[in-house]
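Quick note: the coordinates plus some simple rules give every number you see, no bench work behind them. None of the values given here were measured: they were computed from a predicted structure. Cβ atoms are built from the backbone, for glycine too; each structure is taken alone.
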Structure I
């Protein structure tokens with residue numbers, strides 16, 4: 001039964017988790033069936049399953065990035081830091097987790113240049129540095145996925161339980177169940193399509209909350225009223241370390257510390273996470289940089305607008321009879337946003353928040369499932385267990401690994417829940433154990449002088465340094481007491497994060513400068529290259545035999561417009577990157593553009609905008625707060641256009657082709673089915 005304190009009945013929790021979960025599973029299964037019937041891309045191919053045939057255009061990739069990066073923490077933790085630190089919290093959360101995606105555009109460009117047919121970033125590490133390095137970085141890769149997945153499950157289950165009283169154990173296992181079904185059936189392309197639908201609904205609900213708080217609500221209703229309520233809250237309960245204790249300032253000492261932790265920790269969960277590499281692998285070489293820049297800029301609007309809306313609303317409504325009293329544990333669990341939604345809109349707000357969070361959790365879950373499946377299939381099974389695995393075995397193992405990791409996600413979330421680790425604690429801790437691998441991974445893909453042993457020493461040494469700094473700082477600041485509560489403070493986590501990424505980066509770079517390698521990236525460019533790809537060889541042999549049998553077709557041009565609007569070559573059919581897409585000059589130009597644009601944006605977001613406001617001790621007046629909120633709203637609308645409308649426009653050829661196929665089938669059954677070859681007279 002639901003607790004009297006819950007806004008929604010327990011049945012609503014099961015209805016959302018099971019009902020909506022299986023609805024989307026059925027919806028995605030339907031889309032996968034349509035894709036298989038009316039397009040050349042079949043999820044029965046291992047390349048299509050794991051990399052969407054490396055053919056996805058930038059709009060859909062950008063939507064996928066937004067969806068994969070929108071965790072439970074994006075909504076809950078961002079609102080929690082807004083509740084703690086005021087206006088600075090949403091900015092440091094959004095900016096501190098956007099720069100990594102923008103900078104990853106550089107790695108995406110180098111990936112397409114230096115290893116265009118790789119399935120995972122670990123394949124590159126193994127090919128370049130051998131088994132020892134591969135196993136060490138395999139630990140960091142899988143640890144990243146487990147920690148990210150645990151945060152997803154912890155945040156999702158905590159909110160479902162808080163709003164409905166649903167059993168936490170049931171939530172931990174039921175949340176990934178429906179996701180695993182459609183990922184197994186449709187693979188990477190189904191994941192991206194699901195990401196798109198989830199992102200669309202996500203923006204609709206965020207804008208609903210935004211207009212409620214700043215336009216229609218009787219409790220707040222305008223930026224000016226929000227200013228008055230926050231000013232009163234600052235007088236009643238001033239924020240330690242903020243300018244004049246105000247919520248209306250970027251000048252927040254603890255907010256700045258959180259920002260540093262956020263920047264460091266999220267480098268690890270982007271650069272180490274196969275989910276982001278997988279989207280780069282799935283994208284077309286010519287547009288991968290564009291996809292990551294668009295995706296990063298669009299994503300920043302979500303925590304910025306959402307936390308400025310519901311996180312600040314939770315502060316403004318303190319003392320309101322409809323507003324739940326929040327304990328420190330509630331704040332650490334990320335519950336200010338659900339509490340504010342329920343206070344503003346009652347059961348409707350709680351239900352919208354429940355759906356919003358469920359969609360965020362499941363879309364990010366799908367990204368993690370396909371990512372870990374790829375690592376376990378290609379970097380464990382194929383590399384160490386069955387190097388001669390054929391197409392059917394690889395595809396079957398990919399399916400098994402999706403199901404296996406769905407179970408692991410539930411277990412990991414449950415373990416952290418029972419030992420008392422919250423989503424907020426895990427969010428600030430992740431950089432301590434993952435940060436040391438960031439620089440070694442980046443220079444492995446981009447720098448020919450990167451030294452194998454230097455990068456291994458940096459990753460392992462940084463890991464040890466991060467743990468030691470975290471524990472020593474915890475012990476020093478808390479009288480020798482080390483537990484979950486004492487170890488989760490800002491200074492404790494800051495020390496561990498800085499030591500981990502700092503030692504890892506310094507050791508790997510200095511060692512590489514001392515004893516530079518002269519690696520030839522032609523070695524990694526040969527990974528899964530067409531001439532060594534067994535499926536490619538089989539397909540070419542089959543086509544050659546067909547040509548011998550049908551000599552009259554020798555002059556026939558074989559061309560078909562695919563669902564991406566490009567010509568289908570034999571290589572594209574099996575997910576091998578076309579030579580014409582791998583122009584080194586164009587890819588180097590894309591890398592330089594990514595480098596300049598991402599670094600400039602990083603400087604703007606982390607220095608140019610926040611630091612002058614921080615050092616000037618600026619406290620926003622009514623007009624200043626109104627302008628700040630208006631800019632965020634415009635940004636959110638532009639972001640929604642980029643990841644909701646633009647993908648439809650760029651896929652117009654595909655949608656037309658599918659529509660024509662469906663219409664043909666309605667009139668003559670079977671006539672609309674996609675044929676692998678469409679022959680035209682020469």
Structure II
């Protein structure tokens with residue numbers, strides 16, 4: 001529902017309108033002016049914050065235009081109560097507000113028309129369209145950003161003038177204020193007019209699509225990463241960007257939603273966002289041989305229909321969740337898994353995916369995860385609690401947050417000898433379940449309170465030179481953040497979608513600098529607070545894998561987080577939130593075989609902490625090594641090499657298929673067995689002459 005400040009502003013704004021009516025009826029010009037000021041300021045604050053409450057007000061018939069109109073009507077009522085109903089100022093004010101309200105229609109129409117005409121059928125990044133078509137500059141941001149709010153606030157001179165006239169009986173203030181308001185409104189409309197035609201708008205859709213095809217013909221992409229989803233699922237494609245940059249073949253990323261493009265991380269790979277299915281199906285992808293899919297979604301069908309391409313499901317994680325054995329996966333030519341576990345998972349699920357179609361390629365994304373060498377002598381152990389979110393249903397096995405989260409964090413905070421707690425919840429936590437959100441907030445409060453208490457404990461804070469090191473790290477962090485912000489600003493100073501497409505060529509030097517700075521940021525971040533200090537970690541940075549590297553153990557749930565953490569070789573625990581029992585839980589979930597299984601009261605946490613503190617008290621070490629190979633594949637060759645080899649092998653299959661089809665179409669291979677021919681070929685071979693129509 002928004003922050004406390006936003007709730008307070010919304011409450012003040014809505015309470016301001018009854019106060020306006022009361023002031024108009026009394027009548028009191030000064031009380032009306034005070035209440036009007038409160039409603040104006042509160043409204044502006046909510047818009048500046050982009051508050052969710054603004055949309056909610058619109059849903060209950062209290063939208064922006066209505067709020068301004070009601071305030072103006074109440075001002076007219078105030079004039080009537082001041083016995084000015086027969087005065088010219090009353091009619092001037094009434095006519096002026098009606099005329100001003102009438103200007104909203106052409107203003108809104110122009111803004112909508114400009115945005116629609118500047119919307120590209122295809123938006124791109126790292127694609128050179130500027131040399132092929134003319135894409136004009138966007139209108140100044142100040143004209144279109146929050147345009148309705150800006151237009152409506154032009155009534156301020158009129159409202160102020162009418163109030164001044166009511167307070168002083170000098171009608172000239174009202175006349176002047178209304179004239180200024182109408183003049184500014186007309187000027188705003190006139191300023192927008194040039195941007196709806198001529199050279200101020202991008203070329204027609206067919207011209208843009210032809211330019212994209214021309215670029216595709218010159219670039220000739222070979223491997224496509226295809227993705228569709230909501231803006232919150234952008235992380236699923238972002239995790240594959242570095243892998244795409246390391247491909248030996250020419251990569252291309254195809255997105256289907258503009259929201260995903262807006263949330264896509266920086267990359268050097270060419271990106272094409274094609275919202276329209278018809279546009280995608282008419283795009284020249286003749287050079288593409290392999291298409292990679294990170295999610296099972298309905299829009300995949302628009303790419304799956306291309307027969308000259310081999311299609312591969314690569315997913316966005318490796319876990320024992322049901323999503324990892326989705327029956328939809330059988331539509332792909334191959335399914336790539338990290339290790340043997342993925343292959344066995346499909347065999348057990350028996351959902352129609354053939355074993356011959358599964359290829360083990362490792363997990364290239366896990367390269368940044370460092371192997372464990374034990375806890376350094378100069379610090380206490382760090383335990384990461386990284387639960388997954390509550391999911392789309394109320395299955396108690398979805399997440400440990402609800403039943404076990406507070407018990408886990410409380411026991412870790414109270415552990416003796418002490419440990420440091422890092423709490424990194426899933427980004428979706430609390431988005432569906434109000435209960436999960438409430439528990440998350442309580443866990444956060446627990447960690448923050450424990451961190452404050454530890455900061456006041458001299459046992460942790462008196463290490464020689466530690467304070468100076470932290471101060472230096474914070475200075476370094478500020479420097480790096482400033483530079484990253486400058487780089488992001490330089491890359492993001494683009495007006496709208498059309499400008500972003502025109503100017504979206506990556507600056508490789510800046511991209512590499514940003515990558516280096518992110519490494520420096522991560523190092524400075526962890527040094528900027530004590531190695532004993534509990535921490536809640538949210539947001540894009542530090543990344544989950546960075547948390548893996550500074551941790552000595554982890555507590556989590558059944559998700560790809562566990563499979564990824566196993567790459568580190570460190571002890572870990574998984575919560576049996578559904579209460580299956582340790583043996584049954586391990587039987588159902590491969591990644592738990594080398595884990596300490598926690599019940600919801602977290603009573604078994606001592607086993608995990610003992611394994612962290614003393615290698616001799618770690619009975620699961622050998623099982624973790626074996627499980628790591630089973631889940632993630634062998635260490636050699638490197639996963640990216642395995643991945644590239646798999647891409648190359650499948651591309652060869654695609655090319656062989658295409659050559660064979662071309663030969664058969666040309667009649668070069670009349671000896672093709674009928675059993676292996678497509679229906680049209682069988683009919684032709686049998687001497688049939690009827691026309692075959694396919695769709």
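From I, II, which structure was distance in nm of label points 7 Å out along Cα→Cβ at positions 181 and 213 = 5.4 calculated on? Answer by label: II. I, II: which one has relative contact order in percent (Cα under 8 Å, 6 or more apart), as calculated, at 13? Computed on structure II.
Here mean count of other Cβ atoms within 10 Å over residues 69-76 was derived from just one of the structures I, II, and that gives 27.8; the source is I.
If FRET efficiency 1/(1 + (r/R0)^6) of positions 253 and 381 (r between Cβ atoms, R0 = 35 Å, to 0.05) is computed to be 0.30, which of I, II is the source? Computing FRET efficiency 1/(1 + (r/R0)^6) of positions 253 and 381 (r between Cβ atoms, R0 = 35 Å, to 0.05) on every structure in I, II gives 0.30 only for II. When mean projected area of the Cα convex hull in nm² is calculated for each of the structures I, II, the largest result comes from II.
Please state which of the structures I, II yields 2.3 when distance in nm of label points 7 Å out along Cα→Cβ at positions 77 and 141 is computed from it. Derived from the structure labelled I.
Comparing distance in nm of label points 7 Å out along Cα→Cβ at positions 285 and 317 across I, II, which is largest? Top value of distance in nm of label points 7 Å out along Cα→Cβ at positions 285 and 317 goes to structure I. Given a computed value of -23000 for helix-only ellipticity at 222 nm (-39500 (n - 2.57) for each DSSP H run of 4 or more, over all residues; to 500), which structure among I, II does it belong to? Answer for the origin of the read-out: I.
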